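Listed after this line are the structures, all set down as structure tokens.
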Structure I
Amino acid sequence: MTPDILCGVAIPDSRIAREATEALRDVASPLLFTHSLRVYFWGALAGNRLQLSYDPELFYVASMFHDLGLTSPYRDSQRRFEVDGADAAREFLRRHGIEKSEIDRVWAAIALHTTPGIPQHMHPEIALLHAATGMDVAGRNYASFSEEERQTVTSAFPREPDFENGIIDEFWHGLRHRPDSTFGTFNDDYLARRDPTFRRADVCSVILSSPWTCAHHAHP
């Protein structure tokens with residue numbers, strides 16, 4: 001059982017929220033599951049503090065699905081894991097009859113949650129998911145949460161003793177079969193950390209070996 005209210009934030013009491021919880025619980029490790037719950041609370045607390053107008057139910061679904069693409073059902077996927085989770089959330093919300101504009105917000109929130117510099121300029125659900133994942137994984141904006149908030153959330157949904165290495169391993173297992181999907185993102189850092197043979201793609205090399213460059217040298 002999860003606590004009903006933490007620091008004034010409640011998990012939505014709805015069929016959609018309950019089914020989203022179960023959808024993640026069925027496939028995620030305990031580490032990813034509790035991480036996703038904390039993400040919801042960090043985002044909701046920040047949204048309330050900043051007086052943003054966001055939909056708690058939509059944000060909860062985004063929180064539950066944001067790392068779904070790292071789980072075992074997607075071990076054969078070659079797409080970005082964020083897109084796998086976003087598409088799963090889209091199909092889930094379609095089955096529940098949610099309007100397309102709201103589905104699109106959830107899709108973008110999940111698809112962009114690892115992309116710095118853009119989400120904070122978009123709808124609150126999108127901005128909050130990006131901020132909340134950064135808080136839970138890397139402590140981004142840690143000081144903007146009170147000691148009471150941090151203690152309350154982590155007491156209800158504890159961080160594993162070695163969460164930092166655990167979450168790196170989750171990314172490693174979710175991405176090592178699709179290294180090309182990490183190009184242009186910081187997700188290649190996870191592969192480089194766990195695999196000494198991993199070689200990052202280099203956009204300058206891509207440009208210098210493009211068909212345009214080859215054509216130019218072939219026909220001076």
Structure II
Amino acid sequence: MSFQGSVEANCPSCADGFTAPVWSFVHGGKDAVLRDQAKAMECNMLLCPSCGAAFLPEAAWIYYEPEEEILAFVFPASFKAEEAKWRDKMKADFVAMREALGDHLPVGHEPEVFFGPEGLARLLELEDWRRDERDVMASFAAELKLSLYKSSPAWAREHGAPSWLPYEGKAPTRGAVIAGIKKLVEANDRLTTWSDYLGRLEKDPAAGLPPAAMAAH
């Protein structure tokens with residue numbers, strides 16, 4: 001569920017002040033409209049009732065999408081000048097959120113911090129691209145009768161790796177994943193995200209499987 005509050009906003013064009021509703025917590029996994037607004041950098045965009053100018057208020061908000069393990073604190077761009085202060089506040093707020101949400105906030109779910117809407121917009125754009133690529137892979141994996149190991153999306157983003165890994169057999173072992181990816185890329189050599197990851201696995205014999213997605217626990 002997303003939550004809305006209100007702020008006292010001052011129009012940067014005409015300087016008129018007015019009270020406006022803003023989102024303080026956006027659950028992107030449950031509200032596609034708000035997710036699209038965040039991706040378009042339009043979440044909490046206000047229109048001045050006096051002059052009609054569009055602007056973003058000086059208000060911080062939180063974006064949450066648990067399926068993709070995204071938790072982001074979005075501060076106004078002007079707050080960047082006191083970045084250390086606001087990062088400390090984020091850490092304190094994050095502790096309070098964990099205490100309040102408990103099992104609803106996956107353990108190990110570390111937040112992103114953005115100053116201005118651009119960083120979150122890029123992250124969501126990338127996730128949509130990764131999701132489309134993943135869906136193509138899953139379709140080929142089904143045709144090849146391969147199972148799917150769903151690793152942590154946050155880990156995959158951090159390491160530039162695919163979050164879903166095809167595997168052969170009954171269990172997602174390192175060997176089963178290597179065999180599954182080989183079979184996949186033989187069927188479609190355009191799935192370079194998986195062929196690149198296969199190369200990394202084969203280059204490092206000590207590399208094991210990435211952590212499973214939080215939702216899988």
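Here are some notes:
- Calculated for structures I, II, distance in nm of label points 7 Å out along Cα→Cβ at positions 47 and 87 is largest in II.
- Given 4.4 for distance in nm of label points 7 Å out along Cα→Cβ at positions 95 and 191, calculated: source structure among I, II: II
- At a computed 0.15 (FRET efficiency 1/(1 + (r/R0)^6) of positions 15 and 111 (r between Cβ atoms, R0 = 25 Å, to 0.05)), which of I, II: II
- Computing distance in nm of label points 7 Å out along Cα→Cβ at positions 135 and 159 across structures I, II gives 1.3 for structure I.
- Which entry (I, II) yields the derived value 14 for relative contact order in percent (Cα under 8 Å, 6 or more apart): II
- Mean count of other Cβ atoms within 10 Å over residues 79-86 derived as 12.2 - corresponding label from I, II: II
- For -13000 (helix-only ellipticity at 222 nm (-39500 (n - 2.57) for each DSSP H run of 4 or more, over all residues; to 500), calculated) the corresponding structure among I, II: II
Coordinate-derived values only; no laboratory data. As the structure is a prediction and not an experimental result, all values here were calculated from the model. Cβ atoms are built from the backbone, for glycine too; each structure is taken alone.
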